[in-house]
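Chemist: Listed below are the structures to be examined.
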Structure I
Amino acid sequence: MTQSQRPHFTLLSIAVPLILANITTPLLGLVDTAILGRMDGLHFLAGAAIASLILTQVYWICGFLKMSVTGLSAQAKSKPQAQAMKPLLQGGLLGFCIALVLLMVQGPLLNAGLWFAQVTPDVAKSTSAYFHIRIWGAPAALINLALIGWLIGQQKGKLILLLQVVVNLINIIASLIFVYIFDFGVKGVALGTVVAEYAMLLFAFIIIHRQYSPITLHKKWCSLHQLKPLLSLNSDMLIRNLALQFTIAFIILKGAQFGTEAAAVNAILMQFFSLIALGLDGIANAVESLVGEQEGKGDSNGLRSQVRIGLFWSSIIALLYSLVFWLFGENIMALLTNQDELIRIALDYGWVIIALPLVAHWCFLFDGVYVGMTQGKTMRNNMLISTLLGFFPTYLVCEHILGFENKALWIAMFSFLAVRGLGLGGHFLYNYGRFRAINTQ
């Protein structure tokens, strides 16, 4: 392998396991759906789906834990072992504290979700049964977010893949046992997930303990002064995630107002967006770790090189996605629905699924760059600008002036993604020679 090929191989050696790990999550969802879908009553599947959605949204918003720890971990990779472990210990402590708050407010959280869903009593009962079991996995789930972020920063993609595969198998087996042997019903599926979440935490602890010498937890690491950089970064990431989530929720809820067909089409298009994320997230995560490592070293030349390599592979993945969607888009839709009329309507949005990877990969890639550099304020400001000056003005013009209705949402989505990518890309080009390594002492 030549010197010029080695950086490309390094990125792919991190990205490919992460992409494979991403793929395991929807596969697990399919198994859970199959178990719930064979129970005596549709309300079990519907209730579990609503409860899972509530928790997924909360955990997704708390994804700032993963993002912040990834950057800090990557920057500390070349530092002494104790410093490398510091982001994990601090992130895990913060995740545990957030989980305690979630446990204390689980009642109001569930009630808010049921209020928005407006479901029947049977579905509400199933939702409550699933939620009140699954919520007890919150401490493990949020600590695992910090853990995955730390492992990404340490460039342990293969270990993440191993953990995901083993834990998902445990989840499937535990759910089958609790449902079909102990007859726990919908609670059994929730309990299987909780067992898997704690199993992942246990396995990761054992592996990390064996690979790293025992580290003494310095009390000063838990002081407010020491936690301040992490808390500040997380607050910026939280605002960023809320703005992103608000935009996606607006598309789903506003689309529903245009009628059942529009809502169904948007659901299909969102699945294509999820497929795109499987690949582009893997590249972005690899870039996070490699850029963060160069930032920690204060090597601006190495940082720029990693960005160029990441952009190359992100572009390749995006082009492959667009090609596959162009050639097989209708076939993929046929896997998602068997309703010919819905497929016919969705094909009218073919330009969306073909163009989406080409526009989206820029913001995925540069999100990874700025996570690695732990520049939370820049990411926060860029997301707010993209939402307030990119998405909504475009939507208002396309809907209220041009009358595009549901298509206005997707044109606005393209504007949102483009402003995100151009904003961070432009900021990078303007400031690439003036990066300063963050002091993690």
Structure II
Amino acid sequence: MLLLPFRTVIEWVDDPAASVDVYYGRGEEAAHRATLGVVLRDETVSWFTRQHAPFPPHRDVHIGTQQVPVCFNAGGRWDFDPVASTLFLLSGWQEVVVRTRDQHGRFPYSASFQAHVNAPRIPIVDWIRQLFSEALRAAGKPLEKRTFGDNSWAFCATHDVDYDRKWRLGIRKRELIDRALLNQAGESIPRRVERARRAIGSFFSANDPFRTALMRIEEELEARRARGTFFYKAAAHGFRDVDYPLEDAFLQSRLRRQLHVGHEAGLHPSYHSFAHPVRLAQEKRRLETAAHTPVSSYRAHYLRHDHPASIHHLESAGFTLDSTLGWAQRAGYRFGTCLPFPLFDPVTDQESAVWEVPLLVMESALFNRLHLSTEEALEETRTMMDTCRALGGVFTGLWHTTLWDESDYPGWGAHFEGALDHAHEHGARMDTLSAVLESWS
């Protein structure tokens, strides 16, 4: 995994007396003979074996101008262990050992190692990879980075279609009675009048803001020669799901057009289905029937993921790509990377056939959880995009079909457009999740 971002072939050597480029193990002499040797400490093995300490021993190191928290003591080239640090983060070890969960069963940012060291915006694994490759290069063993076709970094615009329309019975009741009449939101009279006016007008208008947004998202992407991934729901099994028919004429027209021009359709399962592989497979088949194409990409509703059980549910249902693993509470690098990686079960010590393209930014986290202004949200997003560009990574953002509904989601559309412009101006490959993963070579 340390060498995954590079065009290199790894040849394993079992002979402890052999001369090798990279050594990792308990032999001090073997580490000294290697071009780059790291000595594994007994206390590191013991830490993983105990499986109860929430966070490993750690310190900060400087990699260029970046201060990076790294884990575990080691001997040899460095005084920290790059292999164990990578294992800890990329395997999701902390999500197995730390059982803190929020009201939706999610591993929260507040319980993470990244929160513990106050480093949500640092892709720790990728910076360790950078240091690792620089050390090999300095020793005359240069590594060439993998690219996304002709592009050194990538941008994936993804869109969860939670609703097929805004103006449903429950929303009209909320706007007319709860907010306009009863003023449950504590708003001014002009604001309440405007809410009532819009709700009443929706009875007489054929245009719905969420449907308009779905079409405009396509237009904004294609204006910049970009393609996106749209995650559709195929069932509803609880009050947190909004049921909509994939056979609806409007949705059928969108699906046909999106797939025709090169966008991707993925599954956004019902709220409880993330833990039910049979139901996941049923919803997958229903979406495939509606879209008339195989579906391989997945993102859980509410970003619900139970590590590592969810990996096996995805495999069982037939998915090969996931983009769930970001934080619902803020932007950041939940598994320490902005690059694709195969999901791993640290309990059974098995690598999965499902690849993760990690989610880095969700607009609702910036606006609703962190309460950022539009410009602040854009600045946060551009900063993370620049990090991905510098490290040759993938920036994956999530924007819902609530964009440009300025009455309830002010600035969200401008945030999306600003992110697209930044990616386009800085030479990203702007493509679907599947196409980006396939192009990485």
Structure III
Amino acid sequence: MQFSSFGEQFTGPCGTVQLMDDLGSAMAGDAPVCMLGGGNPGRVPQIEARCAELLARLATDDNAIHRLFGSYAGPAGEQRFIAALAELLASEYGWAISERNIALTNGSQNAFFYLFNLFGGRWPDGSEKKILLPLAPEYIGYGDVFVAGRHFIANRPSIEMRGDGLFKYHVDFETLEVGDDIGAICVSRPTNPTGNVLSDAELAQLDRIAQSRGIPLIVDNAYGLPFPGLIFTGGTPLWHDNIVMCLSLSKFGLPGLRTGIVIAREEIIDAISRLNAIVNLAPGSAGAALTAPLVESGEIISLGREVIRPFYQRKAEQALGWLREALGDYPVHVHVPEGALFLWLWFEGLPISSAELYRRLKARRVIIVPGEHFFPGLEGDDWRHKRECIRLTYSQDETSVREGIRIIAAEAIAAYDEATG
């Protein structure tokens, strides 16, 4: 069957589809799979128990059940949640924020589809605007969300080598160029795939650049602050009316409820609401209705700080130890795990591509994500580094993660040894 240009673009091969196909296949099969490739959060017992309590309370309230399942929310989303979040952020951080600065979407991916098409692509005057990603690598899901074409410019990072097999990316401000063709700047914090956390100083400098150019700075906090708080190094959330902050309930532990949150100036929220009405009629209410009491009490922040962050930080340290044990003296570097739920491995001088390593691992029922997919905006760049990296998640059960790391190390070592004879 032949499709329109829109259909051709959205039904063709892409990294996001590959990732979700692998995730679905792994979940559906009977044979064990070491699923280290997805962004699925781990099972945090305290969070699951707290959500079960909230769900049980909702089940006894006829009005709540009707609000949850039996009626549309407004196009901006569930109002009790939005009002509570505005009040929490104003009291916690002193932000000049109201309900008119918040809209919900059906997950973060939905939000970025809206935002990138609002600020990138073809403009009414015939010009084309691009989204600047100042710190590559960046999130795999950004790459294919434009209605037509791909409109990204990305900047290579500077690389700081640290001891004990670690390295860290930094924004290379000396090479960063923000021309008139840039419609918005976007960063994730912590960064998916690397777990990098931009410093407060880096974020403030990007904010100054965006303001000087009269363009928004979009900050993807799906893993970050103020919740779920998956930042191990500290950091201060930043928002004002030139910043578009994106949050999510997925990494709080509710990915199946598809709840994205956009915090921005009123004109942007109005645009998001209109898009919601056209595309979805209204965003789903389940996640917002379930967690509204946590937002009203501020517990959503304290649970992140006291439960979620320690859970993942322990798992990150554990996985890093297994990697060091398995890889020994081979030239493999790990990005400093500063947040999120991933480790980013750089196999320096790898004699095969990370795509080939992915295929070999998949044959052994270990799923990772090859690094090539994480460089939107650098597709034509022949930087070898892009083909030497992989992302793995340490969020799943310890047996799968440890066995997966063992097999990853074995395949990488075999590739190095084959090349040296």
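Chemist: If Rg and Dmax of the Cα atoms in Å, for residues 71-254 alone is calculated from each of I, II, III, which structure is the one that comes out at 16.7, 56?
Modeler: III
Chemist: Further question: One of I, II, III was used to calculate helix-only ellipticity at 222 nm (-39500 (n - 2.57) for each DSSP H run of 4 or more, over all residues; to 500), giving -12500; which?
Modeler: III
Any read-out appearing in this document is the output of simple, stated calculations on the displayed coordinates, not a laboratory observation. This one's a predicted model, so the numbers in the text were calculated from it and none came from an experiment.
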